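The numbers here are math on the coordinates, done by the rules we state, and not lab data. Not measured: the values here are computed from a predicted model. Cβ atoms are built from the backbone, for glycine too; each structure is taken alone.
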Structure I
Amino acid sequence: MAAPIRRNDPCPCGSGRRYKDCHGRLDAAEPTLDALVRRSLEAHRQGRIDEAERGYREILGREPGHPVATHYLGLAAWQRGRIEEAESMMRAALAADASIPDFHNNLGLLLRDTTRLDEAIGCFRRTLEVDPGWYEAYNNLGLALEAAGRSDEAIAAWRAAIAAQPGFAAARQNLGRALVARGDYAEGWEQYRWRLLAQGLAPSAPDPGARPFGPSLAGRRFALLAEQGLGDVLFFLRFAPELAGRGAKLAFRGDARLHGMVERTGLFELGVAREGEAAAGMEPLALGDLPWLLEARDPACFPRALPLAPLAGRAHETRSALEALGPRPWIALTWRAGVASTGPSRTQVKEIAPARLGAALRGLRATWIGVQRLPRAGDYEAVAQALGAPVHDWSAANDDLERMLAIQSCVDDYVAVSNANVHLRAGTGRSMRLLVPYPAEWRWAAVGPGSPWFPEARVHRQEAGGAWDAALGELRSGLEAALHGR
């Protein structure tokens with residue numbers, strides 16, 4: 001939440017005067033309704049939600065049913081997790097005044113967040129009818145269409161956003177993801193370069209004069225810069241061996257939890273250090289730019305995950321601990337990953353109900369190891385009860401990536417939704433079985449039983465309507481066959 005307004009700060013009403021000389025005057029008259037609207041909206045924009053809500057209620061006290069106050073009080077309710085109240089107020093504002101495009105857009109975001117995708121798509125289309133030039137609404141429309149599995153229409157929406165505003169980085173990033181997912185790697189990686197600007201990690205658009213690397217990088221020194229999450233860092237590090245193979249010398253700048261395993265690859269002779277530390281005499285390279293720089297366009301030639309070797313002592317300790325728990329096969333489980341949000345930020349949660357997963361595996365003879373990060377209360381009880389067997393809670397290993405790498409190197413299989421540990425498992429080169437929600441994110445490709453990026457993984461896909469039945473049936477059959485073949 002933003003800091004309180006100081007007396008000498010500009011007044012948030014937009015007058016250009018200092019607060020103490022405007023609405024902060026001790027003898028100030030009651031603000032006009034328009035001034036109160038402006039002040040409340042500015043407080044909301046700055047994250048001072050309590051202050052904004054007080055303002056909206058004061059407006060409604062003066063003018064019951066005021067559309068702007070009603071709508072944004074609803075938006076504040078959404079940000080506090082009160083979905084039904086939020087939707088009711090947003091719809092009331094639209095009934096009072098349907099000429100404001102923001103009203104349609106924000107209701108669309110709420111509907112998308114609550115998976116009512118057809119309604120959300122309708123709201124975004126209505127937004128564009130009211131204001132055809134609002135390119136952000138095209139981006140939101142694209143995200144809703146993508147979530148509904150309508151990728152061609154989503155791509156068309158993002159292209160419309162870019163046509164209206166060529167520098168709109170978020171639409172270019174989303175277009176890039178969608179193109180890569182469908183196998184259009186040349187344009188996809190080109191558009192994906194805009195992610196840094198879209199995410200606030202770069203101050204400007206990608207250099208239009210930049211070109212992919214040539215076959216020789218002899219004499220060049222690069223600092224590979226981590227970006228996004230741990231899984232993304234591990235994913236894009238797969239391109240480091242090709243840089244070294246072309247003659248480049250490498251350093252790594254990123255999360256300290258990865259330093260040991262990255263150093264053990266032998267690829268980073270210029271050293272490893274935390275993000276932001278100086279890399280004098282080196283060219284900085286954002287990891288996510290490597291597929292474009294190295295022209296990764298042929299799935300038959302995609303690099304495997306960066307090989308990761310656990311510490312020998314950790315691997316020995318882990319194997320001994322597993323032997324103490326029960327006989328092989330040892331199978332690790334993860335059922336949830338991603339980030340949930342409240343309010344207009346996009347929710348990115350991948351999950352299957354623990355009881356659903358346990359029921360699908362019931363009767364299979366194995367020693368089950370839970371490596372779920374931040375499990376919810378009752379998760380382990382639910383999966384174990386449905387499975388009909390103990391599930392040993394090793395969730396604390398997520399706080400120590402070296403321990404997690406040792407676990408992934410020792411267990412016989414890994415059943416999971418996509419998460420950072422999948423990338424550690426891929427680094428060991430061992431098999432895994434992934435439950436991929438619909439629609440799949442780009443690294444898992446759009447269709448098929450596998451991904452060109454993860455040949456060691458068997459992909460089980462959720463159906464378009466949200467059903468997991470077929471995927472769980474495939475998972476069980478595959479595990480049964482593997483267990484019988486041991």
Structure II
Amino acid sequence: MDTRSKSLTLVIDIGKTHAKLLLIDAEGEVQEQHSRNNASVLSPLGYPALDVHGLELWMIKTLRASKNAKFCSRAIASTHGAAFVALSDDGLAWEPLDYEWDALATRPDLRAVFSKAADPYELTFSPELPAGLNAASQLFSVQHLYPLAWKRTRYLLPYAQYWAWKLSGQFATEVTSLGCHTHLWDPYKSCFSAMACQAGWDKFFPPLRSAWEVLGCVQSEVVQNWGLPEGCQVHVGVHDSNACLARYFVDPDSKNLSQNNLTVVSSGTWTVLMAPGASTLGLHDRDDMLANVDVLGRVTPTARFMGGREFEIILEDALPEEATVEGIQKLLKNKVQIMPSWTQQGGPFRRLSGHVMSNENIYHSPIGDHFTNDMRASMAALYCAQVTVYLINRLWRNDHQVHSRKCNRVVIDGPLVKNKVYLSVVQALIPFIEIYLNEESLEGTARGAWILANWTEFKVAEKLKKVQKFTYENIESHYAEWLKLLDGK
């Protein structure tokens with residue numbers, strides 16, 4: 001074994017669609033990686049729940065079979081947002097809800113009570129979202145629909161800190177998950193929202209700790225059952241999009257991203273755009289714009305759409321790499337418009353129904369009978385690029401005309417980095433902005449988590465590749481027509 005791998009960091013990277021275990025050495029090289037699909041399961045109370053039991057069994061089985069697990073000196077979890085786990089005195093108080101389930105769908109009376117209790121958007125910058133994407137609605141739902149389960153609640157843990165507790169037995173709360181469109185957090189005051197305090201939820205959360213802090217070492221039963229060594233330090237953990245953003249905080253003591261006019265595009269199931277230097281004055285709740293809170297506790301204007309999911313819906317059985325420059329040119333020439341939205345789970349267009357307009361015909365999903373694979377792949381790339389550019393412009397536009405700063409640098413991270421056609425369209429639509437890629441094979445959430453676990457030692461800036469300028473004939477007029485069609489909705 002390479003001597004570098006004798007001090008490994010275990011990264012538990014749980015996304016909404018996939019979960020990964022990565023063992024990364026001190027130089028940042030992946031020595032071992034495992035993944036599995038991640039889907040909800042039916043809870044004993046009858047609602048869709050996060051598969052915490054299945055994930056735990058998979059982790060134990062995988063690590064026990066690993067030849068490298070015994071060399072792990074650190075462990076950290078990075079998880080999707082809108083996920084909290086309730087603990088009783090002897091384990092789970094109730095299964096954590098899947099945020100795609102709308103617990104209040106059949107109770108408009110309770111939905112109205114919840115909406116009325118929520119703090120004004122201007123205080124939390126947490127828009128009212130569908131299903132359980134506002135984590136506070138999950139707590140509210142259990143409290144009112146399953147009161148016996150709620151009575152068992154002793155602690156509430158953000159999802160990443162649940163896994164930290166599993167490993168270390170220590171309780172903690174971390175700000176990136178609290179500040180992620182939850183209705184639970186006041187980002188400017190750095191405290192729980194009035195809603196959270198009035199409902200008494202704030203009392204269930206353990207004290208705040210920084211994402212990179214060490215909670216303690218793995219418990220003895222973890223050493224015995226998981227195959228991790230004694231002395232393996234467990235870090236607090238982080239919300240995945242904020243892990244990705246933290247990659248660009250080279251030195252937490254001296255670097256200030258808010259001076260860099262930067263937008264980070266973190267892609268995956270969700271495409272999340274974070275603009276540390278933008279103003280919150282330009283945020284609008286109706287458009288699913290929000291303020292995240294970064295690992296240093298700073299307010300970060302954010303917009304997002306379910307880009308990965310929408311990409312797959314438009315693709316159907318095509319492959320992303322089947323997209324071509326010629327395909328984009330054909331779409332532009334024929335004035336084919338791919339209109340949002342192909343999911344209703346968030347984003348600025350979630351109230352609209354996705355369709356394709358072509359030669360005065362309108363096609364809804366599925367569209368495979370009308371377009372070839374290469375055209376669908378090109379359509380998916382064009383659509384996601386247009387929504388990305390739309391959100392970049394929205395984040396840096398201030399209707400109050402007070403904030404004059406403009407974005408001058410975009411960094412794209414995650415699976416979309418591999419889609420050259422998508423990148424060419426983004427660059428063509430905003431030629432005045434420099435666009436960079438993080439092309440390393442390790443995706444941003446896992447890399448960010450590894451950096452946080454090595455936060456005090458890590459001082460190396462990310463190596464980025466600049467996207468070459470690209471032009472498409474008629475792309476400006478095509479995009480303008482797309483915006484005009486949206487204005488009519």
Structure III
Amino acid sequence: MNLSKLGQLAVDVARKQGASYADFRFEEIRNENIEVSDGKPGQIDRNSSAGFCVRVLADGAWGFAANAVIGESEVRQAAQTAVAIAKTSARINRKKVHLADVPTIKDKYSTPFDKDPFKIPLTEKIEYLLSLDAMMRKNESLNNSGAFMSFTRTNKLFISSLGSEIEQTLLQSGAGASCGVIRGHRDRTERSYPSSSGQYKTIGYELVDELKFEENLPRIADEAVMLSLAKECPSGEFDIVLSSDLLSLQIHETIGHPLELDRVFGSERNFSGTSFAIPVQLGELKYGSDLINVVADTSYRGGLATWGYDDEGVKARPFKLIENGILVNYLSNRESAYRIGKLPTGAANADGWSNPPIVRITNVLLEPGESSFDDLISGIDDGIYFDTVESWSIGDDRSTFQLGSEVGWEIKGGKLGEMIKRPVYSGNTVYFWNSCDAVGDKSQWIIWGTPNCGKGQPAQTAQTAQGCSPSRFRRVRVGVEHG
């Protein structure tokens with residue numbers, strides 16, 4: 001089977017049927033997920049899928065068709081079906097779709113990595129995870145513990161009527177561990193490492209070594225027990241410092257999602273809301289303090305949303321979203337970028353071969369500042385340090401939020417004090433980002449992968465990333481989550 005010829009066939013058939021634009025995308029996806037818990041192997045899931053899709057623009061409307069059976073007749077049928085859908089949709093569309101121009105690309109891209117996780121024996125992976133679990137369970141006060149690994153390899157071929165032909169191989173790896181204590185009927189506390197969802201990157205098995213589990217899991221186990229006995233968080237208005245993984249979620253929910261340009265134009269209204277950051281504010285909205293500089297960069301090595309090209313063939317490169325606190329751009333695909341007269345930022349991403357690409361959060365990076373961690377803490381007389389994501393709730397238009405962490409520490413007189421359990425903070429997005437008066441330096445900067453971002457109807461899951469250092473915010477509403 002010559003996939004390149006099948007892709008060109010799809011494009012040619014679609015054009016003959018009346019499509020003004022067409023593209024073909026083939027994907028072959030392999031997954032491996034391994035879990036252990038409480039000293040025993042848990043779920044082991046190995047699966048794979050392959051298929052193709054054809055997307056067309058005809059009479060100013062989109063059409064899409066996909067099939068897991070890959071052959072000449074199936075490709076012809078998919079192209080014809082996609083065009084028929086587009087022409088039918090055009091009868092009820094209020095506005096015609098236009099696309100921003102992109103160059104013709106012929107290229108190949110592969111994720112850089114050192115160790116292929118699919119060549120590591122399964123028994124070796126399970127034994128290592130069991131050793132991590134045992135390391136935590138040396139603390140006999142724990143009630144539960146577990147660890148996991150996750151790996152995905154995706155081979156892609158993209159062909160478009162513009163003459164582009166792009167091959168990509170993307171490798172994603174993830175791992176993490178957690179443990180907890182249950183006291184009474186509902187009082188459960190948990191500590192996770194390196195975050196509550198682990199860590200994910202577009203690298204190989206070397207991620208496992210990079211995370212340094214052996215150095216950190218004994219501490220996590222001790223903290224889980226300490227947390228079960230800790231006092232609850234005070235309520236009031238405090239100066240706070242957020243750990244980088246919690247700030248990563250803050251970026252994801254209150255910068256990444258509200259700057260998805262299709263959401264801004266209302267495509268998510270019925271499913272997960274709209275955005276307060278409307279286009280008339282572009283270049284005007286003081287989104288954050290002068291310290292807030294945010295870049296979207298799908299070329300950043302290791303980010304979970306790192307690739308050579310997005311699913312519309314747009315080359316990966318950095319774009320500024322917020323500059324010195326001012327909103328200057330959005331996450332966009334070709335369709336939405338045309339509507340604001342800008343280049344697409346390469347944010348078109350599909351959940352596998354059976355879905356059309358939509359605008360997704362990519363690698364959204366808060367540039368580091370100049371403050372050490374000691375600087376962040378010493379600048380607070382009475383406040384709270386929040387560490388590790390636990391909960392989140394976001395307003396419909398992303399203008400308000402409430403986030404919680406697994407653990408907090410009081411800050412008294414510029415020093416970390418007593419541990420507190422399940423603290424939460426809340427606020428208005430723009431006020432919050434403008435309250436930032438210190439950003440951690442590059443020595444603390446981490447890019448965090450989010451493996452399960454949901455969006456769209458039908459729902460799609462995407463892999464995103466946010467990079468940041470711990471940062472300080474002034475006069476933030478703080479309370480306690482009762483769980």
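What the table below lists for this structure:
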item	result
Identity of the structure behind -13500 (criterion: helix-only ellipticity at 222 nm (-39500 (n - 2.57) for each DSSP H run of 4 or more, over all residues; to 500), calculated), options I, II, III	I
Percent of Cα pairs over 14 Å apart, for residues 10-73 alone derived as 59 - corresponding label from I, II, III	II
Structure (I, II, III) behind the derived value 24, 56, 20, 0 of P(r) over Cα pairs in 20 Å bins from 0, in percent	II
Structures I, II, III, by distance in nm of label points 7 Å out along Cα→Cβ at positions 314 and 426: label with the highest value	III
Identity of the structure behind 15.7 (criterion: Kirkwood radius over Cα pairs in Å, for residues 266-377 alone, calculated), options I, II, III	II
